[in-house]
Each structure stands twice: as C-alpha cells, then as structure tokens.
Structure 1
Amino acid sequence: MLKPSAFPVQSVYPVPIAIPAFADNYIWLLRQGSSALVVDPGDAAPVLAFLRREGLRLAAILVTHHHADHQGGIAELLAAARADGVEPAVFGPAAESITGLSEPLCGGETIPVEALALAFRVVAVPGHTRGHLAYYRAGQLFCGDTLFGAGCGRLFEGTASEMAASLAKLAALPGDTGVYCAHEYTVANLRFALAVEPENVCVQQRVAAVAALRAAGQASVPSSLALEKASNPFLRCGEPEVIDSVLRWCAQSATPLPERDDPVAVFAALRAWKNVF
C-alpha cells in the first residue's frame, strides 16, 4: 500500500487506505475490526489480495459513478464474498447502471454501514457523469472523479453549470476535510494550475511538495479542501488572476470570451483550456 500524503487533513479513524489499481487509480478501503468497505473498486484483484492478507470481510461497496475503472471489480468481489457467506451492500447512483447495486441513491441520503459503525452523507455531484455521487463523513470526502488534487473531472455527460455547482457543494465542506479522489493526477494538474496562476505562492509550494512526495513513492492525496481552495484553479474561478488568464487564453485560441463576472462561463472556458493543455 502507498503511504498517505503529507498534507494536513482532519485526523479521523478509521484512516482510509489507498489500494493502487491500473495506471493511476486509487481504490479506498476503510477497515474496522474484521470488516471493510471499499470505494470504487474498478479492479477486484488488489482488493481481494488485501482482504485475504489482512483477514477482512467485505461489508460494503460505495460507488461514485458507472465508469468501468470504478466498478469493474464488483462482480468478482461479490462472488468472493458470497463464497464466504457474506452479502456486501452495494451503494451507488440510482440513475446509472451499477453492477450488483442493492442500495440505489440520488443524493441527500445518510447511509449507515453498520458493520463498521460508520455513516456517510451522500452528495449528488453531476458533471463528470449525470448521476455522479460523493460520500462524506466528518473529515473524509470520497469524491470519485469530480474533484481531483488541483483539478476536476472532465465533463463527459454533465454540463459546466452542473460541475461548477457540484464543486461549490464540495468546497462548502470544512476546510480540513480530506479529499480522497480516485486518481493520481496531481502532478499534471499542478502544471496547469501554475500556468493559470503563476504568481500563486500556494501553487508554487504545492508543486514542490507533490514532487517530493511522488519521488519518495508516496501518494499526493488526500489533500485538504482548504488546500484545494487555495491552489485548485477550478475552485478559484472568481479570482482576478484566474479570470485574466482565462481571458488571455480565450483570445489566443479564438474561443468566445466569458464575462468576467460569470463564474460558470469562466469555469467552462477553464475546463476547455485544460482539455487541450
């Protein structure tokens, strides 16, 4: 398993464990006693290896959205659990096709995971996909592909307005909340953040800190929401330097210029810029 990020987040037990998958995915695992839950298990093999090595029984699966790298391992995990006499609950978006879904959600619910004595608030965050969900408990946010370290997800199904609103919901959570996203994209995202805000000292410091973490074989996540609000350009669309950079890029790329006082239009242009960066 990867060592946790060095960025300060609220200390909340149990601490999520990052299980690497594919080229850059993280499957997050929480354990309490002999029970475990996993978030977005796109690949069953590393999860099963961890469960067997640690003698854990899978109690629940939380799924943020339908993409295969987030749910592709569910069928195998359920089969293995059932062979051991366990029936894990599968929580996920009702609006999307999720393998083995037993607890369909729309956002606004509070879901208990009794085996771990935990509960999560479900937040609807459309944008990356139409039915994308995030799962929040005090100090911990599992946000899938909505919010990344210094970035945000592509708009595959939703609109810029939806994604901007979803990011605003997440940004309103306490600043010391740990951001447990699903991909190791922070290095590339920070290159873009530095292009957008070259004078942002927090971005400059984060570039150095993340480079040191990655060189040491450590994950760049979780970060904190406070850090994201200070260095993630997609949470800073009202900042003058971000707006100025977006307007310059639009002019250079023959993209229609957004109004300065329209943060959704600025966000849409910023996302378009990142798509080709």
Structure 2
Amino acid sequence: MAIITLTTDFGLKDFYVGALKGSIYKELDDIKIVDISHHIEPFNIQQCSYVLENSYKSFPKGTIHIIGIDSESTIENQHIVALIDGHYFITANTGVIGLLTLDKKPTKIVKIAIPNPNKGPFPVKDVFVKVACHIARGGTLEVIGKPFEALKEIKEFSAMVSDNGNKIIGNVIYIDNYGNVVSNIPKHLFDSYRNGRDFELHARNNIIKKIHNRYSDIIDFSIDKASRKGPGDLLALFNSSEYIELAIYKSNLDTVGGASTLLGLDYRDTITINFI
C-alpha cells in the first residue's frame, strides 16, 4: 500500500485538509495518508523544510510527500516533483527542495505538466493530488512532467563562519511545542571549527558554555537535589536532528514559559558561538 504524507500551513480550522484527503480517497481507496503537520506558519519555507527533513527519513522508500506551502503556480514558483533519497516530493519551487538537498543531490526533478490542469486557488488538491495518485499507481515522472533544473535556492538560512573560524553566526529556524529554540547550527559545523577549544554561546543576554547530548544531562546526579541544576534551568544540546537547540529543562510553554518566551527569542533571531 502506497503512503502519501501531507505537510501544509492550512491549519485544522478550515475545510482544506478534509477536502485534500477526500480528493485522494476519491481517486485511490487503497492508500495510506499520514499527516506530518498542518501547523507550519503561513509561507514559512524554512520551518517546512526543518519539519520535513526530520520526518521523511522515518518513512519507507517510495513514500510520496505533498507539500502545501505557498503552492500557487507562477512563472517564478513552478510546480515540481523531486525524487530525493528514494522519496517523492510534490511542491511548488519555493526553495524547500533546495533546503532539503543541501547535503544530498536529487535523483530527478521534473516540472509538472499534466493535461488540462485546474488553475484555481487550490492547487494542492487540484494538481498535487493528481500527481501523487499517479505516482502511487506506479506511474513515472516522465508522464506528468518535463526535466527541470532551475531549482530555487535559499542561502540566507545557512549558518555562517567568520573571524577566521573563531565565530559561528546562526539563526533561530524553529520553535517547537515545548518552546525549545532550534538554531541552524549543525553539530558537524560546530565540531569542525571547535578543535578542542572552549566556547561561549550567546543568545540575547544569555551565555552558555556547555552543549549536552540529552536534556537530562544538565543534572549532576552526584549532587544533592537542592544544589543541582534541574527543572527551570537553561541548557543547550544537540537535538535529535543534530542542530544546536536551547531549552528550559522540563518547562511548560503554556504556564511558566519555554526557552523562546523566557529568552525572548523568535524566528530568525541571532545565536552566536565564539571559540576562545
């Protein structure tokens, strides 16, 4: 049974997600539909890329991923299908594929060219679903598209190295449900420039001098509970996606707040690492 995943900025208040699923089942009743997220911030390509990058690899090869972010077709925002790492991604050429392929090369990319396309205001349902169902039936990309090379790239979201390798300047790219702040500084970049040196991570007025591998690593269990760090304390770690993340240990975003609110950090804010 083929799998189709959905990642959109539609939210769940309106009819869009229901109509999208219904149109898939109308064409294919023997299909598995999985919601990755419908709460991507409107038109936030970086957030969409981060969510997809860290979810698609958990699905089997051959999975079809529909991306409903800024999906209206224009001469600068063409509808495309990309085959990456054995997975199919159906999207507009917004830059999301460029971000997904920073460390891997697409096997194939085609510009969607189906007969008599519906050019209405809901292309995810009217175009992407037809393409997804074609692929799910075993159809090839050559039937529904033509080779495409003008992939849009968004380079502004990459962490930068400056001061002769003594500084890494990154940005907030995602804030999760716990209020944890994810930067675009990957572990491999940090390790390649650290060279055993001490460092200071600067976020607003906060300075952190240690990065953990797990949230609970902030606790020194050899110290009495009254004296050791724990719930409510700030930490940095390499998260499951191997990006540097800031968190308030066991905090609640809806009550006392999370790292995003307590540190005053938001999307695109700067996080800097100085090697000493």
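The numbers here are math on the coordinates, done by the rules we state, and not lab data. Since this is a predicted model, take the numbers as computed values, not measurements. Cβ atoms are built from the backbone, for glycine too; each structure is taken alone.
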Answer label among 1, 2 for the case where distance in nm of label points 7 Å out along Cα→Cβ at positions 146 and 170, calculated from the coordinates, equals 0.7
1
For helix-only ellipticity at 222 nm (-39500 (n - 2.57) for each DSSP H run of 4 or more, over all residues; to 500), the calculated result is -4500, so let me know which of 1, 2 that is.
2
Across 1, 2, mean count of other Cβ atoms within 10 Å over residues 138-145 reaches its greatest value in structure 1
Note: log10 I(q)/I(0) by the Debye sum over Cα atoms at q = 0.08, 0.10, 0.15 Å⁻¹ at -0.32, -0.50, -1.07, derived from one of structures 1, 2, originates from structure 1
FRET efficiency 1/(1 + (r/R0)^6) of positions 10 and 218 (r between Cβ atoms, R0 = 30 Å, to 0.05) derived as 0.95 - corresponding label from 1, 2
1
